[in-house]
Structure 1
Amino acid sequence: MRLVILGGGESGVGAALLGQAKGYDVFLSDRSPIKATYLETLREAGIPFEEGQHTERLILNATEVVKSPGIPDTVPLVVQLKAMGIPVISEIEFAARYTQAKLIGITGSNGKTTTTLLTYHLLKTAGLNVGLAGNIGDSFAKQVINDTFDYFVLELSSFQLDSMYATRLDTAILLNITPDHLDRYAYKFQNYVDSKFRVLQNLTPADTFIYFQENAPTVQEIAARKPDVYTVPISLETATSPGGYAHNGQLTTRYRDRSFTIDTASLPLQGPHNALNMLAAILAAQSVNVPDEAISEGLRTFRNAAHRMEPAGVINGIKFINDSKATNVDSVFYALSSMHAPTIWIAGGQDKGNDYSQLDEVVGQRVKALICLGKDNKKLVDYFNDKVDTIRETQDVTEAIQLALELGQPGDMAILSPACASFDLFKNYEDRGNQFKAAVQALLTNK
């Protein structure tokens, strides 16, 4: 059995190690240079590889191919492999064959990292033997070589789901579907919806499906598909049973014969988007019998990943927040909705075909000034010109913060929530967020 891995990152190298452990003849190919740490791993394991090219004669003789989620299905080599009848799968699909663990899978256009980390934290707090993998952390494949975990919490991107076929989750979470990555889906939203709904494939009536019932594309698709599974909606508007509901500063869930309630005032995660993330995580924890006490403790002790509504510092009484991960309009909507003071909104970057109309009401209610941080801000400026009294433009992150200080006053909030990709001025959203935090801290130090 010849296993070819396309892509030499975390998932690819993990799949290569698992393939070797299971007796495959493994070869890894990456068209780009492979990071030094992964090169060292491959060499130590004695796994043949190439970098900087794809040699077809070494790839097209595969029994099966594990493809990096970053490689589109439209790449000629992948098209050729499929035309030859050679299965092309994801690392998640490959690894799932070799674990007996129960699987909790989480997807959605927004919120999946926070929900994944929180679900993992709730299970860990309860003392369960749980692993974290997927679009986050260590490779799933590498972690199942010895298969020591009883549970895995998996963050699943649409790109990973596209190459999953036989994997069956025990609990599936679909947080929301909003237009994103449409360049990978022939600019057809339904193709993207279909991709997200692959999280449901192979579920049985005994398995759990948690979804946001105010997300119209999700609800429409459920009505069309009628999945035969235990469905558990979460809501900001309706008291659902079974399901989860956020209302008047409380989270309430009902799962089979269990109910749970907690006040949100003392919890580290705040805002309506995080209420939904918490409801989904609580229900996922209940689906694997995590006790109420552990859920309460886990919610109170959780610390989110960076660049997601992350406090960056307070200067002159103005609170700065780093939400650099908000790379689409829906994320920004929830971020601005959680602002509880006059807000200076820092946005911009590489536009992904954004429709800003979703933000009209929340911007009108909360935003006193817009600072556009990008090389080409025309679309943002044109759209919000008659909706925001004050708009400024810059290509420098420190200047953006200085402008916020000029435009703000004590008690205001200034949030970097870009609605756009970062690649015009930054390496990625982490680089953008880190530069923002560093600039705030530098201004604080020099006060």
Structure 2
Amino acid sequence: MAPKDTGHPWMALSAPGAIQDMLDQIGASSVRDLFAQIPQDHFRKEPLNLPPQLASEMALKRDLLTKLKKNRTCEDNLNFLGAGVWQHHVPAVVDEIVGRTEFATNVWGSYQSDHGRNQAWFEFSSQLGALLNLDVVQLPVYSWGCAIGHAIRMAQRLTGRSKVLVPQYSDPERLSVIRTYCQPSEMENHIQVVLVAADPATGRLDMDDLRAKLGPDVAAVYFENPAYLGTIEETPADIAAAARAAGAETIVGVDPLSLGVLAAPGDYGADIVTGPVQPLGVHMNCGGGVGGFIASRDEERYVREYNGFLVSIAPTRRDGEFGFGLAAAHQNSYGSREHGKDWTGNSTYLWAIAGAVYMGLMGPDGFREIGQSILSRGRYAQSLLDQIPGVRVLWRDTTFKEFVVNFDDAGKTVAEINDALRPRGIFGGKDISDELAQGQCALYCVTEVHSAADLRHLAQNLTEVCK
């Protein structure tokens, strides 16, 4: 603990007497009196067990580096983890642009003056809109789960209904965020989350169960294509049509990198589309750097329900000149505080710049190439793993980027297999044995960063550890 007669070197207002000065200014006799409204049973009974204070920057740096060296990185190991944050190649030019001070330090400015920032944001929205075949794209919010939550609340306001149907095979993290946004049942704006069964033979939505659960109280149907487990819906238009027939909105989650080889959500009837920003040139940052987008058709009923920032383009008084500015900014919580359509929350605007650079660099041919590369490498990996005794790939050749591997016949748990792979420099797939009623299963991720030699190396090591 820090000595009582000195301030903490890394903590503002910790010098001796600072707390008492603040209490004197506001007329409180003690910190306890200041927080009198908090029930006593909410306070800690014992002090935090903190390590000794490090008094110098040199000691602090040494301590941090020592701790960081315990980490094992995806640069030094062969990584097959995905499930929400994926290892993709980030072109060097993306880092160069987002690191420029005019972007990296520009947290906020006026609507009128920041034309360069607004233009870059517009490029992100317009390019992503072209991929999705939709015309309105909001600047990214904190995560894909947050984007889904906002989209569901948009659907509630649009329909006046309070039930949403989501797939049984959903990412637990995203589902947890969805439930948070849908609020507890005791709250007035509670939205009931109903799970739609999956077809165990394909991993896709069970259409019979979906139709049975659709009704006049359903605000929206949410599904992902490709889904959490990598599965691709063969008939997404049928899902959208069933939702529309019941008066519900269709919300689709999509990996933007899949859109070079899969149909755009706007082509098969999606009303609102969400997805991750991280595949579009954003590194796998520890604890963040993911981001989620929301998009829709350019219809006023949707535009009036957005909670974040929309960037638009308009001609100026000078012929041939255009300006970029925020549209409908009054309806978010920055413009209307608690009266906004929804709380805007944390946003990831810098990643919009990264996405704009990445999409501009890739172009249509680049998206087609990376999509085909991910598909072909995934198929090759599945064929190799399916030949290993005791290993079985579920729903083979019907997935994108991620696929489920079952190890029941190997007589070992996924945890045991992953523990055996790590000393060999391999991060095995995410253990999803507790998520599926399919036995000992792992979710493996294969992207453009994996070479054919990498996949053969994985297969060889799995063969050895499964014996």
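Each value in this text was obtained by applying a stated rule to the coordinates, not by laboratory testing. As the structure is a prediction and not an experimental result, all values here were calculated from the model. Cβ atoms are built from the backbone, for glycine too; each structure is taken alone.
For the reader, a short list of remarks on this structure follows.
- Among 1, 2, which structure scores highest (criterion: Cα Rg over 2.2 N^0.38 Å): 2
- Taking relative contact order in percent (Cα under 8 Å, 6 or more apart) as the measure, the highest value among 1, 2 is held by 2.
- Mean count of other Cβ atoms within 10 Å over residues 206-213 derived as 15.4 - corresponding label from 1, 2: 2
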